[in-house]
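Student: The following blocks contain the structures, represented as structure tokens.
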Structure I
Amino acid sequence: MANEILDFLGRAAFIFAYGQGSVALVSSLAALQPFITLFFIILLGSFYPGLLAEQMDGKSLAMKAAAFLLIVAGVYLVS
């Protein structure tokens, strides 16, 4: 239930943002979602190591950082 409410609020916020500003700017900021998710996973993993089953070794973090950079490059090329 909470998932659906948060999903609705997120979609409503995007619709509002699209109506208020530049679509390219809103889409570019939306592309930061993987970075924000990775940031919170690393943060939660450091405080609660057993909470998430996410690999946090150097190789995994390097691959995730490379994937994020590819996303940023793709958004830059599209906008």
Structure II
Amino acid sequence: MAVAKDEIDLNKKLDILRTEERFYENQIEKINNELSKLQSEEDALKSWLETEKQENDIAMLLEDDGREDQESVMSTEQK
């Protein structure tokens, strides 16, 4: 009789452990999904930042080119 009771207790504990396992597996899946979303957002932000840097570089080059043209005109006028 004691053996049967021990077996019932062990089965209950096993059921509890399986339930906990499913819970943690679900939590891991949620975390992985959130991580995937965050990685996608990070990739999008990196892409945006790279585009902004390129646009800024182009603007600076155009600005520098404009200054050189202005300096050239001024030096020509002085001659």
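Student: Can you tell which of I, II yields 13.1 when mean count of other Cβ atoms within 10 Å over residues 29-36 is derived from it?
Tutor: Working through the options, I get structure I.
Student: Let me ask something additional. Out of I, II, which has the highest value for percent of Cα pairs over 17 Å apart?
Tutor: Comparing I, II, the top value of percent of Cα pairs over 17 Å apart belongs to II.
Student: If helix-only ellipticity at 222 nm (-39500 (n - 2.57) for each DSSP H run of 4 or more, over all residues; to 500) computes to -26500, which of I, II did it come from?
Tutor: It traces back to I.
Here, each number is a calculation from the coordinates, and none is a lab measurement. This is a predicted model, so every value here is computed, not measured. Cβ atoms are built from the backbone, for glycine too; each structure is taken alone.
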